[in-house]
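Participant: These are the structures in question, set out in turn.
What follows is calculated from the coordinates using simple rules that are stated; it is not laboratory data. As the structure is a prediction and not an experimental result, all values here were calculated from the model. Cβ atoms are built from the backbone, for glycine too; each structure is taken alone.
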Structure I
Amino acid sequence: MGNPGAKYEKTRHNVGHMVVDLLVSRAGGSFRAHKTSGMLAAQLSFHGRAVILGKPTAYMNVCGPQIAKLARYFSVPPTDVVAVHDELDIGFGLVRLKRGGGEAGHNGLRSLSSSLGTKDYARIRVGVGRPPVGMETADFVLAGFTAVERRELPDLVERSADAVEWLVREGVEAAQNRLHG
């Protein structure tokens, strides 16, 4: 999950797009415009399983309808959808995996849950930390990373992409055990 356009490319809110870009690169694939959903989509195979990776072209807070349309087009049940997103409630550099639950104020997740008609989908929660005192949350997630975070970002994106692959290959519980170990 993330926002479209170069302006947002290197912001905390776009860490989900960074992870999906890495996954497509690892698989040697490429994105194509998917007309039905309006998303950029890549059809790939991970560990012998067909996978559709998508990047919404709508803004984060209203991306749910595009993701739901892509899932329906490829007959992917909502329970097989995986959202990769920035997470304020986890410290920078940490990655967590969960299935279902609340949206914790994340408008992108709220949009997705509403569009899928369920909260029962997997989430790769990429920790971006909390805003400093006095900074609005929206300003924080739409800002670039600090110099220290930029040095650590490639490792965070790698571990998040690994988590997606473990989830596809091994399922939620086994992937959680590996990730949260």
Structure II
Amino acid sequence: MLKSKAVQFAITFVTLFLAFYYFNIGFFSLTSPASKNYNSFLAENLNYISLIRHLLLACTSFLLKCMGFATVTNEHELLIAGRGSIRLVYSCLGLGVMSFFAAFVVAYPKRWKEKLTFLFSGLLAIELLNVIRITVVALFWSKQAQRIIDHHLIFNSIIYLAILIALYFWVTAGDKQPHAKN
């Protein structure tokens, strides 16, 4: 039996992260038409990956239209008139980041109401930051810049820093006890 809560948390966190992360990869394989594992029922009825991609493209398109740009989207791409297009591939969806965040929140020993509230708002914030990233990339990306700047690395660095800060405040929110006098 595990006696240390920290060890139990770490094992639960890593197990959940791996489960979420590889479930997403497996599900992507099942819902990608080019895959040998393709399942039409899952692809047509339960494809949350396609839904996330659609929402990211639609929100980015909306934001760009609010800024005065003409846009057109399809299942995987966003075209900005006079600027070019971007293709939203699996690695752009933020599923790895969301898997990390969800695994930490679910594994951490707090009440379920607190977990669910923080989980929902955190996942929403991650996707909002992703929309902002995609908008910036759509406006300023060029093939020459791709060789110099890896926007995935920059986004992941910023988002993991933001997640760590948010998790720190969430974890320490109940620790308002006064320090012992020496």
Structure III
Amino acid sequence: MSLIEPSFPLALEPQSGELTVLTDELIERTIAASRNSQRKRIILPFHDGASNTLHRMFNAIQPGSYIRPHRHQNPAKDEALLLLRGALKFFTFHEDGRVDQVRNVAANTTEFGIDVRAGVFHTFIATEQDTVVFEVKPGPWSAATDKDFATWAPEEGSDECADYLDQLLRNSE
């Protein structure tokens, strides 16, 4: 796996200070950055840095953003997502790439979040503009070990991403 530094930001600057109040202004700032992002998504971290033992962030995602299916396996890390705005389809997969479960999750509904266990292949696709997730998972973070990417799914940035997203959405209706 090559770890090439992208030429565009993956995240906004983390918030500083002992206390961060989560506000609509922070959400709007994160949404604006996601609209201008080449990846159609961006995170706003609330933790101090990669070595922090608990990572908390806003993840603003636009439809068409491709998050390659992955799992957090080595080291094992659970992950929780709460929808603050918008909606998404959350997918889990069998080891061979077949879809296991699809959940429609949306802010202000009865299904507004997901808690996924370590080792489960998953991805999610924004189905509404300006979808914002509050995401929590254990740290520390290392690019080399954070995600175990599914070999059966296209690499981010490849020509196959749009077709793969379309196929997932078509087969989940």
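Participant: helix-only ellipticity at 222 nm (-39500 (n - 2.57) for each DSSP H run of 4 or more, over all residues; to 500) computed as -4000: which structure among I, II, III?
Facilitator: Structure III accounts for this read-out.
Participant: Have a look at I, II, III and say which one yields 35, 31, 18 for Cα extents along the principal axes in Å, for residues 106-161 alone, as calculated.
Facilitator: III
Participant: When you work out distance in nm of label points 7 Å out along Cα→Cβ at positions 10 and 42 for each of the structures I, II, III, which one comes out largest?
Facilitator: II
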